[in-house]
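Readers should treat all values here as calculations from the given coordinates under stated rules, not as data from a laboratory. Note that this is a predicted model, so its numbers are computed, not measured. Cβ atoms are built from the backbone, for glycine too; each structure is taken alone.
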Structure P
Amino acid sequence: MAQQTITLRLTINDPVPGVCYSLQGKDGEPVDAVTATEAPLSLDAPVTLNDDGRLTGPFVRREGPERRFVYIGIGTHAGFPGAAWSRRAKIDVHDIPVALLDAARQGRTLEVRLPGRARDGGPACATVRPHEPWKAV
């Protein structure tokens, strides 16, 4: 097997309407910013699936030898300097099951559904745990 680009779809089930969200590149730059409505919002992150099952690429960050994650920038982190919010959501990707990675090698997109709101009613941030497990779509 060779390295392959796959797509991770990060879907926020209940984003805060009017707030901007984006993927965040390795240098912290916002990529593909969108303004939320009341509908679920999806961001597609192309990542590299390596032969050993590790995910790398311009959107994948790492912490220690195992943990890998993708950031969603919110408000100012999504490139809107005057925004009321300045948050990031950390989405773990190191624990995606091997069977799903195999499905991604076959061209399937891997999707995770995320909560959009924190306890304070603002956008969910820090390490955001999915509503349901990753799935191939």
Structure Q
Amino acid sequence: MDWYSRYIVDWQLDQSLEIGFVLDTMKRSLEKSKPEIINSDQGSHFTSPQYTDLLKEHEVRISMDGKGRATDNIVIERFWRSLKYNEVYIHDYKSPRETRHGVERYIHLHNHYLPHQSLQYQTPAVLYQR
């Protein structure tokens, strides 16, 4: 199995820092597919008992980057950088709805139309659908 097909594709924006949206997103993801392992940083959402218990219930192993180790999760860090510089920073969104539409548009473009050098110039969607 290639590295990309192990990733669960789901996302959500929220205007608060409450954990509910993180749990909702993970629950939706787990309904679609169950990975062997989830990697995250050590942020409060990902170290909370609600989050870790959810993953344990689904028998998903938990991996957390060490403090100051953003390169441990370089694939998603590169994606967030691309999203910010190629979409978010160049648009003056007027509402949360407009922001969600812009982010959704970029994620679709990234996954279905932009070939990636690290994927032998294929799109993530092509590899994920295999």
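Below, the figures for the structure above:
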read-out: Structure from which 2.1 was derived, distance in nm of label points 7 Å out along Cα→Cβ at positions 60 and 100, options P, Q; value: Q
read-out: Value 3.2, calculated as distance in nm of label points 7 Å out along Cα→Cβ at positions 44 and 76, assigned to which of P, Q; value: P
read-out: Per mean count of other Cβ atoms within 10 Å over residues 84-91, the highest-valued of structures P, Q; value: P
read-out: Answer label among P, Q for the case where helix-only ellipticity at 222 nm (-39500 (n - 2.57) for each DSSP H run of 4 or more, over all residues; to 500), calculated from the coordinates, equals -1500; value: P
read-out: Given 8.6 for mean projected area of the Cα convex hull in nm², calculated: source structure among P, Q; value: Q
read-out: Ranking P, Q by relative contact order in percent (Cα under 8 Å, 6 or more apart), the structure that comes out highest; value: P
